[in-house]
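Before anything else, here is the set of structures, which you'll find just below.
No lab work stands behind these numbers, since they all come straight from the coordinates. In this text, all values refer to a predicted model and were calculated from it rather than measured experimentally. Cβ atoms are built from the backbone, for glycine too; each structure is taken alone.
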Structure 1
Amino acid sequence: MTPGARVAAAIGVIDAIRDGAAAEQALTNWARGARYAGSGDRAAVRDHVFDVLRRWRSSAALGGGDDGRALLLGLLRGQGLDPDGFFTGEGHAPPPLSEAERAAGRAPKGAEARDLPEWLWPRFQAALGDGAERAAERLRHRAPVTLRVNARRMTREAAQAALAAEGILCRPVDDIKMALHVIKGERKISQSPLYLSGAVELQDASSQAAMEALDLPEGARVLDYCAGGGGKTLALAARIEGEWFAHDASARRMSDLPARAGRAGARVRLCETPDLQGLGLFDAVLCDVPCSGSGTWRRGPQAKWALTPEGLADLGRVQAGILGQAAALVAPGGRLIYSTCSVFIEENEHVVECFLSETPGWVQVFAKRWPISASGDGFFLAQLCHESDDSNQP
């Protein structure tokens, strides 16, 4: 495919998304009908689509509209590229620009330039203060690709050398013991022998750092209450001997966990909600609750535009409910751990504060935010314990 044909394909995918399709499904549907497209073509179209999703408002301003054609026009202008080199009308490229299109467009302003909905920018400022501008700008760019080296299998240095031999170049992430930031060859990871054997896992650096901050006692019985794919359980199990339990309100989200745990050399028992009644209490319960994902929007940018004030309020109620349910499963002297990949106060500090005010006998002993950075997503973690056990540190 020519560069112009790739832009034309991205225009079609964006229009499908505007009509209500999920981004991944729209890309899959396009790829199924484009058997001629090679892996490089598919990657390029995907990059165009996700760049537009990250920069929707600024691209619409620069392109003078919000249909697929205007958005791609605006994106190219924002990237400093000459749109005439793509809108040629030759082969499968989009038709040349009209005089009206050439005259359209303007510089984005305010929250538009930050590629955030108007109502969200004040919340970024409230939560992040002087870091709000930097966080919003990072969400306009691709996310870093980070690996976690399985400490049960090899050292970080050995993994870095082995990956380099496969053409996957990495650098260690400062202050995170087992994290490697991939700087070249990221599309080779899924077929890497180290990845397929469980020696390395894809995991965001901030998520890794949060799990490293938890110093659970050896032999602890630990329940990951909102496990999803189980990445945090596997990160903990890679360095601590314990009994590991995983639960999720939707059990199908854990479908890949047994295979992943097997490769990683960990034993994790999957639990459905009725099972929890017969398992007794746990030394630690981790609640990585459903959230807006605002700290990860460069990975899933469609969510940035789908969130509403009502949706954010609903999430807060769900999060509070989960924290209350999980607290009932913590043994005396145990730990209740609350985390999100959100930057918003409403999903982080406020949820914990409300729980503490409404649930006597609990105290917060540790809380930390990880910012949206060049190496990791936005992340929040708080650790609670029974008031009589408040010496229990992370």
Structure 2
Amino acid sequence: MSDTSSSGSGSPAAAHFETLAIRAQAPVTPAREHSVPLYLTSSFRFDDAEHARALFAEEMSGNIYSRYANPNTDEFVNKVCLLEGGEDGVATASGMSAVFTAIAAHVASGDHVLSARAIFGSTHQLVTRVLPKWGVTSDYADIADPASWERLLRPTTKLIYVETPSNPGLELVDLAWLGSLARARGIPLVVDNCFATPYLQRPLTHGATAVIHSATKYMDGQGRALGGVIVGDRSFMADCRFFARHTGPAMSAFNAWMLSKSLETLAVRMDRHCSNALAVARHFEGHPAVQAVRYPYLPSHPQHELARRQMTQGGGIVVLELAGGLSRSGRFLDRLRLASHSANLGDTRTIVTHPASTTHSKLTGAERAAVAITDGLIRISVGLEHVGDIIDDLEQALAD
């Protein structure tokens, strides 16, 4: 981050989450604006020849070119660092560009990546089909079998990667245990914290080296903009910064400005997402058309105690396992009147997704079965509408 990323509002370091999300801003310009302006510029002027030389030599901080840094992206990154407890960060154009940057910046031909099996469909394609092009191998560990992690580690393992809660199955990783293992082996642990957000979970406090977000989801919260962000340990982020600077997955200034403003309401929105989601999960548990409900804060979730230990609330995603498989799922989706049928999540509007035919459709049947993605699995990103209206819509869609 450049010197423009410091908090210009004078917010104390010990301020609460909500205050930091609102008051951490780039320094005010001579215009004395209350809301940080947009810096829609591709480049920045140098004071003189020595100033230009020193900036490129990294002897001083400052803005050069918006592919490297911009006051708006700096502010967004600095805010996420404050909320996650990270030392440094990089903003990217999308969540997947953040995933790729975090991994690719730290591996080379002959290296090995160890990942949880339950990961997003595009991340699975990256690990199993893209990285092997450069001679990077990988293995999947079973989160329910701690011994599998130690067994699969190799001398060439350069990175451990997990999602928790996972997409879409809501499996949880014991971050304290895995963080301890990663530290003992000297291997960076990267955690996709998209589903929880820093408001509900802070992996860096449990031993993670870096945290990734698809800012497209809850950070934006209104389905408007693509974005990704990585924050974490300063030395880990130095490699990410070098990689991103020279490969170019830069976030636009406009998206950074919008996402930074969206973070101001993250806590308020997540409280409502979580309360609505818990109500939906409770309502459909035991429903005759639903074989199972997955939600981390339901006592029936197999990792309920872990969820209570490392998350402050259960999140905004509920998973329903519908009786009747693919045909029942299709009828359910086609009957929705209020909820949106879309592949996104984290929106103010309730979104329903069928992972087996969309986000995880490129996995083989065996690969989907290994992470419990069945034809009857429905992922619900519970929105901010009145919870009674959400439940009514899901109920009528399930009616025979």
- The highest value of distance in nm of label points 7 Å out along Cα→Cβ at positions 32 and 112 among the shown structures 1, 2 is in 2
- Determine which structure produced the value 4.6 for distance in nm of label points 7 Å out along Cα→Cβ at positions 24 and 360, calculated from the coordinates; the candidates are 1, 2. 1
- From which structure (1, 2) was distance in nm of label points 7 Å out along Cα→Cβ at positions 16 and 72 calculated, if the value obtained is 1.4? 1
- Item | Ranking 1, 2 by relative contact order in percent (Cα under 8 Å, 6 or more apart), the structure that comes out highest | 2
- Query: Which of 1, 2 yields 22.8, 74 for Rg and Dmax of the Cα atoms in Å, as computed?
  - Reply: 1
